[in-house]
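Undergrad: What follows are several structures.
Please treat every number below as a calculation from the coordinates, not as lab data. Predicted model only: the values in this text are computed from it and were never measured. Cβ atoms are built from the backbone, for glycine too; each structure is taken alone.
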Structure P
Amino acid sequence: MEIIPLLLLVLICLALLFGYPVAFTLSGVSILFALICIPLGLFDESILKSIPLRIFGIMNNATLLAVPLFIFMGTILERSGIAAKMLENMALAFKNIRGGLSISIIAV
């Protein structure tokens, strides 16, 4: 039973070395080991049944809705050229202050 975590780690490393995406590697190897360990009695099947409920709960999180909207806002600002103008104006405003570039980047 103590060799299973080592096998899990080795298989994850091998899959990543072969170039599989991290998300698919982590989820695929975990599900594969769960399906192997259920008949051996090392894994409880009810844990797999709760996965859809957890995914639905994560998707309903209002805080996570802000992430794609923030990325969308940044893309709009960058494509329209407003972000470059804002950065130039902030750099002029903070040019005489120590750390002015970092302040202007954070402010934009």
Structure Q
Amino acid sequence: MSYIALVPKELERLGLKLAVVYVHQENAIEFWLAARNRTLQDTFREKLRGKVMEPYTLVEKGKGIDAIVSTTFDGGLSFDNQSSLIARLCDTIQAMLSDLNELLQ
């Protein structure tokens, strides 16, 4: 797996970040809400319990689990049209950030 961590100010002040994760074995992209440490991860997982709805999933605590909330990239993943792929990635990131900001209020 490879990932890029994005830390917008509204998440940074909470000790959170958004990870864009490429899962090589599945040729898939996932988006995770993650925290800077396990204590914050547990705190926010409980805060979001019962609030997270599709297309998102609340990720339960486990060994090696970094995600609090996750979702997968909608539609097929093709690297043939990079401009289209980048636009779709940006749209997905923006939608997730907007949804998370509402959930974290």
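Undergrad: Using the calculated result 1.05 for Cα Rg over 2.2 N^0.38 Å, pick out the matching structure from P, Q.
TA: Among P, Q, the structure yielding 1.05 for Cα Rg over 2.2 N^0.38 Å is Q.
Undergrad: For structures P, Q, calculate mean count of other Cβ atoms within 10 Å over residues 42-49 and state which one comes out highest.
TA: Once mean count of other Cβ atoms within 10 Å over residues 42-49 is tallied for P, Q, the winner is Q.
Undergrad: For the read-out helix-only ellipticity at 222 nm (-39500 (n - 2.57) for each DSSP H run of 4 or more, over all residues; to 500), a value of -23500 was computed from one structure; give its label from P, Q.
TA: P
Undergrad: Further question: One of P, Q was used to compute relative contact order in percent (Cα under 8 Å, 6 or more apart), and the answer was 13. Which one was it?
TA: P
Undergrad: With distance in nm of label points 7 Å out along Cα→Cβ at positions 10 and 74 as the yardstick, tell me which of P, Q scores highest.
TA: Going through P, Q one by one, distance in nm of label points 7 Å out along Cα→Cβ at positions 10 and 74 peaks for structure P.
Undergrad: For distance in nm of label points 7 Å out along Cα→Cβ at positions 18 and 90, which of the structures P, Q scores highest?
TA: Max of distance in nm of label points 7 Å out along Cα→Cβ at positions 18 and 90: P.
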